[in-house]
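Taken together, the values in this text are just the output of simple stated rules run on the coordinates, not laboratory data. Please read all numbers here as calculations on a predicted model, not as lab measurements. Cβ atoms are built from the backbone, for glycine too; each structure is taken alone.
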Structure P
Amino acid sequence: MISSRFTVAVHILALVHINNGNVTSDYIAASVNTNPAVIRRIMSMLSKSGLIASHPGVIGINLQKPISAITLLDVYRAVELPETKELFTVHQNTNVQCMVGKEIQQALETPLTEAQRQMEQALAHTSIESVVADILHRHNNEAGSPS
């Protein structure tokens, strides 16, 4: 299962770009509406993956790549794969005396692997740049609409 770390990480990258890096973990935490410690943990994962750089006690976060070169797959791999390599987990220790219990894992292996492959392929085709463009477009349309 993909945790909320993934969407929070995308949120962080978009916020960093839109604010030209002039953000703190407290500022990001207020935007995400979570604890700054959660943000720092996710930022550490993004940093280890080479997507951002920051320095403790210094305001500012630098993107290490242009946002057009950072894909959602890069973010997924940065924050989700350290904990799990698989999107789906098939329950273990089934009853091998039962026909379904004996065969369920093998029966699900191919379709679940294919679903993960397709998801990763879709994530690879979406950049942070396109997410930021969508955010800005939505914000500008909202700001321009009559009240």
Structure Q
Amino acid sequence: MFPSELLTANKKIMHVYESFCTPLCRKYQLNQSDLDLILFIANNPMYNTAKDVCETRGIKKGIVSVTTERLAQSGYLIRENDRHDRRIQRLCLTEKCQPIIADGREMQTHFFTSVTAGLTDTELKLYHELSEKIRNQVIKLEKEL
């Protein structure tokens, strides 16, 4: 795969994913950043600080800050001080998010099965292994920058 194909494929995947998200965003009157943050925290409860979201999901600090504030004002999340370090605020989803999370996970499953249609279990396993190697290499390169 040539470098441009890798970049193009990733952009196209994200574009299609966002298209799958559009009905949910309309249904719940959220924007893409709102939905992304809710689903990220729901699917990755161990990454529940703004810093975690920025580093793990690769979203800019300003976007996470604005999105967090909007979701807090809308009653979708609350900020709780960490029990061991008051400087750290944990992002906790509220019960109001439960229908969004359920619909979002269903949408993500539909997206995944649609994107991987026609691939064998062996091909999916190989894709996962190669993706993980590339991801680890990108993380390594990012730390060197």
Structure R
Amino acid sequence: MIPALIWLAAGVALMVAEVLSGDLVLIMLGVGALAGGASASITGETAIDVAVFAVVSVGLLVLARPALKRRFLTGPSVKTNTEALVGAEAVVTSTVDLDGGQVKLGGEVWSARSFSEDQRMEPGERVTVVEISGATAVVSAAHLR
């Protein structure tokens, strides 16, 4: 019974320590220790308890940890700054062609140029931002999405 309590204490201590590390390693070892404690309460054989601990811990580290890290430790991809403007719709304020022009994008007036040389967009026309090149929005006619 004492070995099972030692495994239980080790498992709980590892899980509590995970709060400080946040790398999902100690929690896997803690679950392995709890499994070792369960084995100790059933079998009482130290070699079996250690083997159960090792198999469960390694299995969790190899199989569960990568999936959990992807799920919990990497946040959603949030586009910011100019990345967020790509794909947005803008309104032409002065004629836009390959040489330049202006569009109203996100409430601000931006310098703009057309994406292809044969496009010419007139004021009031809706366009789509294809990319941001420096401080210039590269746009294409909205219907060409």
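A few comments on the model shown:
- Largest in Rg/Rh (Cα atoms, Kirkwood Rh), for residues 21-68 alone among the labelled structures P, Q, R is structure R.
- Here P(r) over Cα pairs in 10 Å bins from 0, in percent was derived from just one of the structures P, Q, R, and that gives 12, 26, 12, 8, 10, 13, 12, 6, 1; the source is R.
- Mean count of other Cβ atoms within 10 Å over residues 29-36 derived as 14.2 - corresponding label from P, Q, R: P
- Identity of the structure behind 3.0 (criterion: distance in nm of label points 7 Å out along Cα→Cβ at positions 5 and 133, calculated), options P, Q, R: P
- At a computed 30, 26, 21 (Cα extents along the principal axes in Å, for residues 37-100 alone), which of P, Q, R: Q
- Answer label among P, Q, R for the case where relative contact order in percent (Cα under 8 Å, 6 or more apart), calculated from the coordinates, equals 19: Q
- Structures P, Q, R were shown, and helix-only ellipticity at 222 nm (-39500 (n - 2.57) for each DSSP H run of 4 or more, over all residues; to 500) at -19000 was computed from P.
- Structure with the greatest value (metric distance in nm of label points 7 Å out along Cα→Cβ at positions 45 and 61, set P, Q, R): Q
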